[in-house]
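The following blocks contain the structures, represented as structure tokens.
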Structure P
Amino acid sequence: MEFVERRDFLKSAAALAAPAASKPPNLLFLFPDQLRHDFIEPNDARIPVRTPNLKRLAAEGVRFTRAVTPAPLCAPARACLASGLEYDRCRVPTNAQNYPLDQPTLYQMLRQGGYHVMGCGKFDLHKPELDWGLDGKRLIREWGFSDGIDNEGKHDGTRAFQLAGRPKGPFLAYLDQRGLAHLHVEDYEKRKSKADVFPTPLPDESYGDNWIARNGLALLDAAPRGKPWFLQVNFNGPHDPWDITASMEQRCRGTSFSGPNRSTQLTLEQHVAVRQNYAAMIENIDRLVGDFLAKVKQRGEEANTLVVFASDHGEMLGDHDLWAKRHPYQGSTGVPLIVRGPGVRAGRVVKDPATTLDVTATFLDYAGLPRPAGMDSRSLRPWLTGGRNPRDYVLSGMDDWRLVLQGDYKYVRGWKKTGPLLFHLGRDPQENDNLVASQPALAARMAKLLDG
């Protein structure tokens, strides 16, 4: 089925919006960049990351322990969520493409359906252009937002500054006004290796995620009362480089981490330092999550706000001698997914595979808006309220490889580094034992799921 034409859907969304007598919930989407699934609490005891606010959010809602991204790369993952379409249909196969402005977005649907739609942080919906507008509003309205600030990602902001000799987005403009932009760019130029873990010269107040959080809280303060709102907060962390502030470094050094799985690149001491910095960025994001939860409570809207915490993709952190994302292993594809809100069963832990693609339809469902014909995303609401999984299996992919998860099994096809892979994630969470040769029939059955 084809995606319905934009103006036809927007008319139907407005017509089918929930009546005023039953006010739809507010929607808060907290969305860090490059946060892998196992680096939040409650987690493996070998990963000493302290995230009390996320731990509380999970205790008050549903936590998915085996959620994956539809595509482990910034722009495609975010395009999938904006459109509700699987990777092969989202029309953004790499970071080199803009989100097509003729393709409907979740944000347009919510705005036309009566929501005040806000967003801040790194959206990456026009990644190759390196131009966000100094106020961060260049394409905000076109994407469907009522208000917002789209800012630079970590590497893109400094690269744009180097090419233009001046800020091209709101975060570097903010730093420039305080005489810190050149200092920040010079700091990034010094970071030549994954092992560079020295602190940023920026003060805590000017640190990127802290600035993004202030923008989000200000947007929420300015949101009109009496109208449901949607707010998406896209943190820049814990994406590399590992540029934590001096105060964050004081808190993280000395924390004991184990090294990565099957790595030969850095020394154990270097790997531990990288993981300390990565964890410090996550703990800072957790603190900011607490600020947003407190703000919602202060507004008297806690009982009627659906909160979703997830990430666009993970970070390999040296596992299997790999870094960053774009890889089919769980360190790259596995992401956190926590949902709390009205009607959501508290304390439920879901171990079946799930996909963050389904966040899109979930927001539409809670908003009382229809899921468009042709949208791949499916609402998690039945699962959140105690019912069954809406999917028998979930998919993810990037470039030429595709993977499918069903139950405890994960099958990968098309990855040029190894050939086909089959893992039992329950018995082998590190993905060291490829079962393709020992279980050919199961591998063939899983492969058929990729063919639809």
Structure Q
Amino acid sequence: MKSRPRRDQEFREKRVLIVGLGLHGGAASAARWFARQGAQVRVTDLKSAQDLAPSIRRLQGWPIDYHLGQHRPADFRWAEVIYQNQGVLSTMPLLAAARRRGVEIVNEASIFFRFCPATIVGVTGTRGKSTTTALLTMMLQRQHRRTVVSGNIRQVPMLDLLDRLSADHWVVLELSSFQLEFLPAVGLNPHVAIMTNLQVDHLNRYRTLSAYAQAKYQLFRFQRPADVAVLNYNSSWARRVRDITAGQVLWFSQLHRPPGWSVSLRGLEVIERRGRNEERLLSLNDWSLPGRHQRDNLLAAVAGARAMAVSAANIRRAVRQFRGLPHRQELVRRWGGHQFINDTAATTPDGTLAAIEVFPAGLFIVGGVDKALRFRPLAEACQRRSLRLVFLPGSATAKLWRVLLRIGYHGRHAFADSMAEAVQQAVRLARPGQPIVLSPGAASFGLFQHEFDRGQQFVRIVNRLPNALRA
């Protein structure tokens, strides 16, 4: 187990190249952090200064050079340290060449784990990361006031948070597969590491499900015997982690009673079992979010809280208070007899299938950019239920439409070129009282900056619908 070094002189006067500034804020946070350490910071991105204006505004006043609109080989030769933003592929030739030259390549998570003095709880998985992270944070905060949250949950970027942490803090991190790719170089893992599930995703980056799983498994490879791996017993890919981690295993399941230490359901009760000991933690009557996937998120968060010794009373208080997150089956408005639901965070077909389970009579706005995923199960669900569909443009839309035609889909549908047109078409096509659900099942690139921009546009347009027709 490596110890965490001091960072006082680590990057002073080092030439640091930020590859991919992006718009989510993580790379801008990294640029500020390296500048605070006394590094010479340069940013390169294929996008123009106009496209990146929100991120550049975040860095106003900092001594940072920008080389935008292209990646110049000279910048990569100049760099002593390269920060790789998570949207940048490791196969980029200039990165590969720098790696061969022995240039140190880091990312947000590897820097954070390397220098963080706090106790870390990490959450990963394909679906449910954000909800599990947010609910778990509420539980931990009731037990330990110096609990903070960061990572993909889009609150405080990790490196903005890092300098404010002490050994007395608990920090909960939502971690993507991209962020986890760099942890082997650090050799450190969270005290509690949670895998919500593992489903097919990001095959445009990893090519195989096994390669994607290996990236997720980095969260567990360097755990120690005193650490805890919280795993979904119903996921065969998650079960494989028990052969990877050196930590204790705490299972969660709503379908089974797993062996050993576990959190599971008995009727409407959430039960923790450890050896011969059994404790009732809460009732599902305390939980307000519908759907099997949300019960999985609940059990994952409860198990993570128990791994951190949070009391049953504090768990119950947090569960009763929790109302879900924006962009995840979020009720935006009731209008014209319809519920408008923002589920833009459903960026895979499995995510949309989960929304169909909750809103089986809904009209769905779907489509976007393909991540090399399979759309047949989603198409079959749409055909079986004769769902009414409005399609956003993109490669995933074309792929889904081909499958729908192949299996004989005859539901009412429309194609739209913008979110405004999609909402307009949805209102036109929807039956009286039918929920209208934005649950794309695809990535958002091209038409939108990212999936949250997609959801925010949906929310703005729905809220502008004329009040005269409001139900």
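The table for this structure:
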read-out	value
Given 22.8, 66 for Rg and Dmax of the Cα atoms in Å, calculated: source structure among P, Q	Q
Structure responsible for 28, 24, 19, with semi-axes √(5λ) of the Cα gyration tensor in Å, for residues 38-261 alone calculated and labels P, Q on offer	P
Answer label among P, Q for the case where mean count of other Cβ atoms within 10 Å over residues 382-389, calculated from the coordinates, equals 14.8	P
For 11 (relative contact order in percent (Cα under 8 Å, 6 or more apart), calculated) the corresponding structure among P, Q	Q
If percent of Cα pairs over 13 Å apart, for residues 366-421 alone is computed and equals 56, the structure in P, Q	Q
If distance in nm of label points 7 Å out along Cα→Cβ at positions 70 and 406 is computed and equals 2.1, the structure in P, Q	P
For distance in nm of label points 7 Å out along Cα→Cβ at positions 374 and 390 computed as 3.1, the structure of P, Q it came from	Q
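Bear in mind these aren't lab numbers, they're just calculated from the coordinates by the rules spelled out. Worth saying up front: this structure is predicted, and the values here are computed from it rather than measured. Cβ atoms are built from the backbone, for glycine too; each structure is taken alone.
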